[in-house]
Structure I
C-alpha cells in the first residue's frame, strides 16, 4: 500500500480503534492513567486492517484458544503466520503495519510511550539512540505473562495497582531493550542506594502505605528516575519496591490484628489494600495463613 494511504492512529483516543479494527476493545486502561503504558484487550472477528502506524510502540499479545492464520505486512515486509498462545508481535511507533486473519482472534495490545522507553534506554545503556526492531509473530512467554498481568489489573483497579503496573512496565521495557532493540551491549549495572537514600525511600514508603503508591512518586522523592531507583532499591534490599510495599503492608496489618479490634475490611483499607479479598490473598502469601486465623491464634 502506498505510504500516502497509510493511516496514523492513536488508539488512546475515542473511536480511533474503529478506523482500523471491526470492534471496540473489551477492556482498556484509559481511566486508570497508568504511567508510560496504555492497554487494551480485544476480541476481533476475521478481519483485514488498512495499512496504519501508531503514535506509540505497539505490542500485540495473542491469547489464542485456537489457531489463527494470518498474513502481516510489517515495515514493508510480508509474512504468513500461524498465531497461537503466547505469540507476540512488535510494531515500533511510526512503523507501517497491516494484517489480515481468518477467524476470531483474542489479543491484548500494549502501547508504550516512546519517551518512556527512551528514558529507560538512556539510563540502562547510556545510548544516544536505541530503536525497537519490528518483530513478526514469535513466542515470548515473559511478554505474554506481563500482558496477562496487565489485563488482570484493568479489572481489579485496586490500591497497589499503580506500583505493580510501574514495575511491570519497567520489566517490559528492559526486556524489549535486551531482546528486540538495536542495542547489543550489556545493560549498565549499579551498586545500590546509599544508606541515606535507602532510608529516605523506606521512610517515604512507610509513611504512604495507605496510598496508591507509584514508582514515579517514590523516585521523585529521592530526586532520581524510576528505573534508576527500582534497580538500586532491589540491589540494596534484595526485593523490588513492589514486593517491599506488600511486605510492609502485611507487617502493619499484623500489628493492627494484634492491637486493635478493627474489622478485616477496615484493616485492609488502613494498610493500603484495595479490599478484604486482596488483603487475604497477600497476607496468606507472606504468612501462610489468613488474617482471621492469625488473629484467632493470638
Structure II
C-alpha cells in the first residue's frame, strides 16, 4: 500500500474496556515441510474459541506466534485463517524498526476487522524517549484499530519510561499496555492513572498485576488448561483472593516449566504431546530439550 495514505482522524476515547480478561497469544504451527500448517491452525483456533475456554480474545503473530520468522505474506495468511475460524476479537502483532514500512503494513491490513494492534518499541535502534513516543503516535494515527503498547525491553532493547507511557495514554487510539517491563512501580502507576488497560505480559506476574487492579493478561501458558487461567482472572476481578490463590498455586509449576526454555518451544512441545500440532519451530528457535519435554508430560499427567 502506498505510504501516502492519510492518517485516521482522532476518535474520542471510548468508555468501554475492550482488552479485559484473558487473551491467548496463539502459536503458529508448522508442518513437516516447515510451512505454516493452516489445517492445524484452524483446528487450534476453533478449539480455543469455544465459549467453555473462557478467553476474551486471540493475539496472532506475536512473539509466541514466531512472527519474526514469518514473511509478510505468511503473517497475512495466518490472520486470514484465524479470522475465518473464530468469533472472538483478534489482535494482530506488529513489530519492526522501519517506520515507513510499518505504516504501509498497517494500511495494507486496514480492511481487516481487527480488535487491535500489539505494538512493541522498534527493536535494535534504541531511540530516545521522544523517538519512542513518535513511533507509537505515528502508528496510532494511521491504525484503524486501537493500539496495545507491548512494553518488552528485553526483546526490543528500548525501555519506555513512565512519563512516555503517560504521554502516550493521552492518544485516543492507544488504549492498553502488555506489561513485560519488570518494573512493579511503573505497573502500579499505570494502573492508578487508569487511562491504559494494563495487561500482564509475563505469565509469572498475572496474580500480582490483577491483584493490584490490572485488567487482564496475554498469557502463552494459557494454551494449557485455558479454563483454569480464565477462572483465575475471574476470581481476581471479583476480589476473591482465597479462591484465586488456590488456582494460582495449582498453575505455578506449569508456568515455570513453560518458560524454562525459550518460548514457544515448551508450549509447542506440550501441544504436540497432546496431538494438536507437529512440534516444529523455525530456526534459530530450537525444540524443547528432552528433559523439559519429560517434565512437561509429568506435570500434565499430575494435573489430570
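Values in this text are rule-based calculations from the coordinates and carry no lab data. Just so we're clear, the structure is a prediction, and the values are computed from it rather than from any experiment. Cβ atoms are built from the backbone, for glycine too; each structure is taken alone.
If distance in nm of label points 7 Å out along Cα→Cβ at positions 68 and 244 comes out at 4.0 when worked out from the coordinates, which of I, II was used? Derived from the structure labelled I. Each of the structures I, II was assessed by FRET efficiency 1/(1 + (r/R0)^6) of positions 44 and 100 (r between Cβ atoms, R0 = 41 Å, to 0.05); the largest value belongs to I.
Taking mean count of other Cβ atoms within 10 Å over residues 20-27 as the criterion, the highest value among I, II goes to II.
To which of I, II does the computed value 48, 40, 29 (Cα extents along the principal axes in Å, for residues 84-259 alone) belong? The structure behind it is II. Computing mean projected area of the Cα convex hull in nm², for residues 148-195 alone across structures I, II gives 3.0 for structure II.
Can you spot which of I, II the value 14 was calculated from, given it is relative contact order in percent (Cα under 8 Å, 6 or more apart)? That value comes from structure I. Among the shown structures I, II, from which was the value 69, 40, 30 of Cα extents along the principal axes in Å calculated? Source structure: I.
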